[in-house]
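Please find the structures below.
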Structure P
Amino acid sequence: MRWVVFNQKGGVGKSTIVCNLAAVSAEAGRKTLVIDLDPQANASHYLLGADAEEAKPDLVQFFEQTLGFKLFREGAKEFIHHSRFDRLHVMPADIDLEGLQAKLEAKYKIYKLRDAIDELEDYDNVFLDTPPAFNFFTLSALIAADSCLIPFDCDDFSRRAIYALLESVEEVREDHNPKLAIGGIVVNQFQARARLPRHLVDELVEEGLPVLEPFITSSVKVRESHDAAKPLPHLARSHKLTTQFKELYEAIQAR
């Protein structure tokens, strides 16, 4: 199964959601791949730590190959790196991805990522992290995915953007990827005791939007996890956030 986490708004927790769901998947015994399509490379650093800078070849070289700049003998698997966690692997990004975008768009290479993932038949689950923009890399991820997860950070701006995001996914389904489904809205950074987050989430539910449970609560433990470069299942196995991500993984598996 292939999940893409997509939102054009920054700071909604895309990389955190991708990496923790992937860590849960790997802990459950499934061979799991994270593909980091964000030039900021947050997911790469989260899973590889200090080794992220030296993890070459990465997605820059993968896309350079599609443009004919370089040739690699072993295909897609050559761009995959082992994380420090069993059964969890990464196709890392770096800042140089940004400079390739115009050339990739001009050459209409939006199906190359999907074709590369098709080669990787031994992976049970693939999670794709996207930049905070609807650009070439985001479109490539949506084309390659089976299911789209939309983070919602309990903010009024995010609330207003939900319909545009759903329309973008529908357009990709109609034009490029008929199997793409809405996997659900992931409520992130939820504060149960605050009135506004509950009100905003209730509105989404009342409108019949596919809001997933459990909600991922706000906690400093997430920042500690980023700083340690350890997803929550490895940093704090018994923490409530770890339990929430495990339950969320079960929920997306069941859809």
Structure Q
Amino acid sequence: MEDAGNRMTGRMTGRCALVTGATGGLGRAVSELLHHEGATVYVTDIDRARGASLAGHLGPRARFVELDVTDEESWSRAVAQVEEAGERLTTLVNCAGAALRRPLVATSLADFRWIVELNLTGTFLGVRIAGLHLADGGSVVNISSLNGVLATAELGAYVASKFAVSALTRVAALEFADRGIRVNAVCPGSIETAITDNQDFADTDWDAYVRTIPLGRRGLPAEVAQAVLYLAGDESRYVTGTDLVIDGGVAAGRRAPSLNGGGTPSV
């Protein structure tokens, strides 16, 4: 018997989605879920081998297109490939991104520009270029971050780029509304992906961090993908220009620690 959590409901049948950064943790989860729900999915990434492998793994209705999200011409070529295949783009998910952890005074201009180019400029180019070809009534979902609504020390370039992604999302929502295109942002908190596996985060005390999360754990890529599916589908047809925070309760506020180990004083 098919597991209820894996049962296809066809919520994206007839849709054509382009997902950037598709071979990363979040991008892969999003690509898999949209495809599972019936969409034709263009998995895009700068890594040809991994992108082609993912498209092959997904099977029918999945195609790989090489895309450097920071390059205007690369975006134009990617969108042209979708149209040359006779498809009409209905859904854009801007997943590509990276993080850099260091104090502002130790952040080089080159590193700052790299993060902003990948996280913000890449999203802008997607919204601008793919947005010109997006079908009326379509949907754009930008992956922002909890750090797009709540700042964290030593993540200055990342925080700046993600706050800007959330702001850009609102502007695009206003400008695309006349075409019935909804533009929203998903803001994940700490999610178990490779983005925090690099040396910058090697000294992070994850056990201590998890204790600050009201729900007591880090999130999973599949949980973020479900939020993207909601914003991409008809269930959210009256939702635009919003930040959907997926963070286990961190942004809700602070809890006072107690001697018994809980988040609030015992009564």
Structure R
Amino acid sequence: MRVRFLGTSTSYGVPVIGCRCPTCTSTDPRNKRTRASVYVESDEGARLLIDTGPEVRLQCLREGVTRIDAVLYTHFHADHTAGIDDLKAFNAALGGILPCFGDAPTGASLRERFAYAFAGTPWIGLIPHIGFTNVDREPFYVGKTCIQPIPMRHGAIRATGYRIGGFAYLTDTSAVPANSRELVRDCQAVVVDALRWEPHPTHLSVPEALELIGDVRPRRGYLTHVSHSLEQQATNARVGPDVEVAYDGLELTL
């Protein structure tokens, strides 16, 4: 399996507009972050995109992503869905409707905000054509690839993480309940939301993310959805040898 981090930032992106902090002015390319998303090529050949943030077109061009078989949505917030219109390029590659998956509130929000993408109009290449399947906790398949949804809390709403083989992606969460943690034990790699060092009402802090990683015990842990308060090199020095801050363009082979 191959995993490519398309984006690793919060909704603000890094650099933040108008900010002159050390991270935002850094020359380290790992401190240049677009909105959080990953691309997964499974062992069975499925090509999966998790979330479609506002930079998804640029992310896919940068990483050479030319075809996807399905989109997995973590939740309905704009920094994870606003690039949905760019899915029309993947419709063209598929030659038909692009399957998308996520929890029921996400599906309802997308149908309301992007009704044209669900209209069932003839394929003309100018708009995306997507189908949405609600998922809760039961595993489902894209082709021969089994995908396990991971129910999580994101402040007052639900978010959904995903496990694909030995890889789990848990972004935009403030709490992962015990029964969901059981679904991600013994992974090769677990990616966890870690907004900043200090507590936050809708996201895990770095200490909370490290606690989660320590509990589920992957071979390797990665932090994503990080703010500009987490400079790459300095944060890596603090979190220890078995965890690192993911960055745009990082590729994992599992």
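Any read-out appearing in this document is the output of simple, stated calculations on the displayed coordinates, not a laboratory observation. This is a predicted model, so every value here is computed, not measured.
Quick check on the output: 53, 42, 35 is Cα extents along the principal axes in Å, derived from one of P, Q, R. Which one produced it?
Numbers: P: 55, 39, 30; Q: 63, 52, 39; R: 53, 42, 35.
Considering all the candidates, the number was obtained from R.
Given a value of -5500 for helix-only ellipticity at 222 nm (-39500 (n - 2.57) for each DSSP H run of 4 or more, over all residues; to 500), point me to the structure among P, Q, R it was derived from.
Traced to structure R.
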